[in-house]
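S.K.: Dropping the structures in below, format is structure tokens.
We did not get these values from a lab; they are worked out from the coordinates using the rules stated. In this text the structure is predicted, and so the values were computed from the model without any measurement. Cβ atoms are built from the backbone, for glycine too; each structure is taken alone.
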Structure 1
Amino acid sequence: MRLQTRCDLSFDPTVPTPFVLMLRPRSGAHQWVVSEKYTLLPSVPVSEFADSYGNLCQRLVAPPGNFSIHTRAEVVVPNGVDRQFGGEFVEIQNLPDGVLHYLLPSRYCESEYFNSMAIDITAGATWGYDQVAAIESWIHHTIRYELEGSDMPVSAVEVNSRKCGVCKDLSHLGIALCRSLSIPARLVVGYLHKLEPMDLHAWFEAYVAGRWYTFDPTQAELAGGYVVLGYGRDAADVAVYNQFGPAVYPTAKTVTVESIEEESL
């Protein structure tokens with residue numbers, strides 16, 4: 001599946017404002033970035049680095065007044081999402097070193113509080129993939145997915161209490177439940193083709209059967225069309241933009257994901 005992603009953000013800072021952005025997808029095992037375009041208006045100096053998770057981050061200082069960011073990317077992704085029902089639980093001593101920190105509690109995923117709840121949700125499921133699938137299904141049917149909500153992330157404890165949240169909130173709960181069962185889990189942010197309403201999206205991955213698998217409790221059926229911008233322990237690690245100084249909020253935002261093949265027919 002060949003997709004064209006677009007994200008346009010506008011800000012109106014009152015003073016020079018440092019930003020760290022995470023708006024460039026990178027090629028990897030499950031996506032290939034064919035081409036991309038990144039425009040800043042007005043143009044300002046930018047430096048880029050890869051953070052500790054390998055995400056591509058752009059540093060800049062936005063000048064006072066109207067400042068906008070325009071990104072485009074053509075990305076090839078799988079037509080579907082791999083499922084591995086029956087995939088085995090990986091014992092802690094056999095996990096790769098780089099996966100271990102995804103077992104630990106983090107700012108928005110307080111996994112230390114969820115062990116008993118996770119055991120109840122996954123009762124009867126085979127250890128590993130099937131446990132995560134049971135968690136995904138439980139969240140989908142129990143926690144209300146609200147398309148509109150606060151831009152501030154909500155922790156797993158709070159979303160479980162509220163019984164509602166946006167995509168990243170439901171993913172935080174899924175991650176906390178997985179980690180409480182000693183299954184590594186991480187947050188993913190990016191785009192999803194045919195997401196309604198269209199916006200940036202968040203889901204989670206769990207490490208079972210020797211690799212990372214995608215789970216998304218906001219969707220009734222998992223399909224292809226996921227484009228990754230960043231991975232992290234939770235939303236604190238994968239904000240698509242962080243600004244420093246006086247609070248600056250987007251004055252406008254446009255996100256689109258289109259199938260190039262469909263447009264050419």
Structure 2
Amino acid sequence: MYPYSQANEVLLPKLKEGETVKLLDMKLHEKKTKPPARYSQSALIKAMADLGLGTKSTRHEIIQKLYARGYIKGNKAIIPNRIAFAVIDSLEKHDGLILKPEMTANLEKEMDEIALGKRSKKGVVEDSRKLLLQVLDQLLENRVSIGQELRKAIFEDRKQFACTAEHCDGSLVVRRSKSGKRFLGCTNYPKCTVTFPLPQKGKVEPLAEKCPVCGKPMIKVTGRRYSYKMCIDPNCKSKDEWKNKTKEKNNGEQNNNE
């Protein structure tokens with residue numbers, strides 16, 4: 001018995017088969033099933049802890065490596081890139097053992113047991129060597145297929161927009177010149193020579209919106225302490241203000257030097 005609330009029950013009247021009732025109100029709601037929320041960094045660290053992956057001091061380093069190597073992006077909500085899907089798909093197809101969290105968790109557990117004196121280092125190393133050699137043999141056997149799948153995913157991640165040239169079916173992708181500077185270039189090069197310069201610092205992401213001034217594609221550039229949107233065309237009128245500020249800054253530095 002719970003005395004702090006009272007159950008409110010509505011008894012339906014007796015109804016007979018074929019009897020009609022008066023419709024008082026009807027509402028039709030159109031809704032879609034929402035997918036589960038994406039992992040945040042803190043949620044991912046908690047999930048790793050629950051699965052026994054890594055330690056308190058290494059889990060955040062593992063996540064930072066995923067960012068640095070281009071497997072994931074996003075801060076509040078982590079979004080995997082195509083290369084991340086390609087790696088998982090390839091490993092599941094050719095060797096699912098390495099993807100199981102139990103494998104890494106068991107290794108972590110055995111290392112803890114070495115520290116506690118419950119297992120010998122030699123025995124654990126020998127068991128780990130046998131397990132990893134088994135995985136490596138399987139991956140080497142399928143290295144050609146895995147390499148093709150990963151190269152395709154990397155290329156897809158580099159794609160930014162459809163080429164802006166008329167009658168060109170290529171895509172603009174991030175490339176690097178011989179001097180190491182990045183730029184947008186067409187995949188149909190040398191047939192198509194369309195290129196656009198890119199900022200040399202910050203993460204570049206394509207945007208769905210078009211430049212309101214010239215209609216060219218827009219990109220978002222994000223760094224540690226800055227984030228801005230810009231048109232990819234260096235000659236766009238929207239950049240006149242930037243050019244004037246840069247010119248004034250250069251003139252001021254030249255006057256100071258004189």
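S.K.: For mean count of other Cβ atoms within 10 Å over residues 39-46, which structure out of 1, 2 has the highest calculated value? Let's see the in-between values first.
M.R.: Details: 1: 11.5; 2: 15.1.
Going through 1, 2 one by one, mean count of other Cβ atoms within 10 Å over residues 39-46 is largest in 2.
S.K.: While we're looking at this one, here's another question. I have -0.41, -0.62 for log10 I(q)/I(0) by the Debye sum over Cα atoms at q = 0.09, 0.11 Å⁻¹, calculated from one of the structures 1, 2. Which structure is it?
M.R.: This figure was derived from 1.
S.K.: Thinking of 1, 2, which structure, once Cα extents along the principal axes in Å, for residues 103-166 alone is computed, gives back 70, 25, 12?
M.R.: Values: 1: 36, 25, 17; 2: 70, 25, 12.
Only structure 2 yields this read-out.
S.K.: Upon calculation of helix-only ellipticity at 222 nm (-39500 (n - 2.57) for each DSSP H run of 4 or more, over all residues; to 500) from the atomic coordinates, which of the structures 1, 2 produces -13000?
M.R.: Source structure: 2.
S.K.: Please state which of the structures 1, 2 yields 9 when relative contact order in percent (Cα under 8 Å, 6 or more apart) is computed from it.
M.R.: The correct label is 2.
S.K.: Matching task: 2.0 is the computed value of distance in nm of label points 7 Å out along Cα→Cβ at positions 199 and 223. Pick the structure from 1, 2.
M.R.: Checking each candidate, the match is 1.
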